[in-house]
Each structure stands twice: as C-alpha cells, then as structure tokens.
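Structures incoming, each one as structure tokens.
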Structure P
Amino acid sequence: MIVYNRRHPIHRCVRQMLYWVYNQGKKLYWYLWRPETIGVKCMVFNSAGQLLLVRVGYMHKSWVIPGGKVESGESFAEAAKRELYEEVGVAVEAVSPLFTREHTKQYKKDIVHYFKAISDVADFTIDDEKIIDVGWFSLSALPEPRTWRLDEALVQYTTVIKTYESE
C-alpha cells in the first residue's frame, strides 16, 4: 500500500514552475563553475529479487533508484539510509557498498556511491511533491520511462555480482 501526502494542485503547479526556473539557473551555474557533487543511491531488493524504484515528480518524471545528496558530516552509508527513508518511508538497518560511478554530464563532476539493502516492505509513504510512484520491479521487466543512470547502474551491478560469484 502506498500512502500519499497530497499537496494542493495550485501548490504543485507553482512548485513545478519555480523548479523549472531554479533548474535553468542551476544548469548555468554548472556550466560556468563545473562543481563536484557527491550523492548516494540505494538499490533495495526484496526476497523475490525485485528492485525498488521510485518515479520522481519533477524534471524527467522517470523511474530511478532512490537516493540523493550527502549532507555535511554524514557518511555515505548514513546518507543512503536517510534518503531511502525520506523518499519512501523504508527504514533499513544495514546497507553494503556496491560501487562508485563518476560522470561529467550536465557540466559538473558527479560522484555517486551505490549501496545495496534488503527489505520486504510493502507499505510506502511518499510525498507527492518529489515522488509520484514507487514499486518493486523484476530486473527483466523494468518500467519505462527510466533514466540512463538507472540502466548504467544495473549494468555495473550485474558486473559486480558476476565478479563476486566467480571469486
């Protein structure tokens, strides 16, 4: 079951317009100063081997792996657990590091640390400002639209898993 924390439609419309303006300014900033950003993603699997994905309600409105920015003074593992709880209301006790991806798309150096967690939670609490849907998906039947980062992460994940299994 998904519990939505609904916002008034006017609130959502104004927020989308302001987000668009903010996003354009952010892209200009990235182009001029080329900053480094550090984030985390948490790949959560259930006992059936399905992956937890969220659909964001801003920008591209695509399916992504839950995650976000690392706060000052916070470890990467703590950030992954916090972001997972903030986005879908799922609290996990432990996360294990998988890999780190770096890219320079969008005129910035983006470093993302990926973690893995296990959870069989079926009840989610989402704020419909940021997340508009959440669900468990088989790796062979992923939803569309999804981001290029999700596809790249899954390729990297299968490479890491094959490496561990062969050792």
Structure Q
Amino acid sequence: MIDRIQRLRLPIDRSAKILEVGSSFSPTTPKSEGWQSFIVDHTTKEGLIEKYKHNPSVNISNIETVDFVWQEGYLHESLPKSQLGTFDACIASHVIEHIPDLVGFFKSLEKILCPEGVVSLALPDKRFCFDYFKPFTTTGDLLAAHAERRMIQLEVRQEKLVMPSMMFPK
C-alpha cells in the first residue's frame, strides 16, 4: 500500500524544482535525499529548531534550511520575483487547512508554478482530528476570506485532542 509521502511524490518527477510549503520537521522531498526542493515556512531553520527542541517526538535533525520565510501577505510575495513561474511542483502537507484565504493561496501558486506545474496536497480528515466539532467551511466563507484578504495564521494554539468514541465504529 502506498503511504502519504509516496502519494504526495507520485505526480512529481525526481528532477523537478519543488516548492514545499510548511515542511517544518518532516519534509516530503528532503534535499538530503537528492530532491531539488525549496522550503517555505513561517520561520527560519533556527527558529524551527528552537520551536521543537524540547519536543521529544520531533527529530530536529530532519529540519532543513528554510529558503523563503512566509510571515505575511500572499505566498508568492515571500519569494524573489526571479523565482516566480520557475517551479515545477508545490507540495503542502497538512498546511492549507491553516490558510484562511485559499483563493489567494491558489492564485499565488498560479504565479509561482510554471504553466505545467503540479500541486500535491495532503489534508487532514475532519472526522478524525480536533476539528471534528468545528463547522464546515462553506464556499461563502472562502470567498469572504479572499475578499477580506485574510492571511496566514501566525498564532499557534495548543488544543487538547478530543477523539469521541463515536468516531471509531466498533
């Protein structure tokens, strides 16, 4: 059976120039494995190491150099203009659920990727995570977020993971 990492890599050639968004401590296409990937995250490699250094479940040696820091504005604005239109693929694993303006995110990808560019996404299943009790996002919510130019979420909340027994059929 194919795992999540293999599934995300499936449509992407090994020689492709890849933008990986928010890989944090678990890159999908690590440079150390020979991928031509560029990392965009909310802070630098040093910032990520500081953030996760006391978390025993995180191997901080997996944190790679962050090429572009995205702290505000649209994604494409965090890259030099010379990089726009040069990426063959973008991978975002468990990232877009944190981006209020999905329309703006995809419009940024249109500027970042070459015309034949591939977007490979992994999304959590709402039925099996702490978002279980939150309402669904509607098309109207997405359009309002775009009209209001709601940007990336910088605030990180510590939420207790609640997994009601009704979520797991017997």
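Bear in mind that the values in this text are calculations on the coordinates, not laboratory data. Here the structure is a predicted model, which means the values were calculated and not measured. Cβ atoms are built from the backbone, for glycine too; each structure is taken alone.
Quick one: mean count of other Cβ atoms within 10 Å over residues 108-115 came out at 19.5 when computed from one of P, Q, so which one is it? Before the final figure, lay out the partial values.
On the way: P: 19.5; Q: 16.8.
The read-out was computed on structure P.
For the set P, Q, ranking by Rg/Rh (Cα atoms, Kirkwood Rh), for residues 4-83 alone places P highest.
To which of P, Q does the computed value -5500 (helix-only ellipticity at 222 nm (-39500 (n - 2.57) for each DSSP H run of 4 or more, over all residues; to 500)) belong? Only one of P, Q returns -5500 for helix-only ellipticity at 222 nm (-39500 (n - 2.57) for each DSSP H run of 4 or more, over all residues; to 500), namely Q. Largest in relative contact order in percent (Cα under 8 Å, 6 or more apart) among the labelled structures P, Q is structure P.
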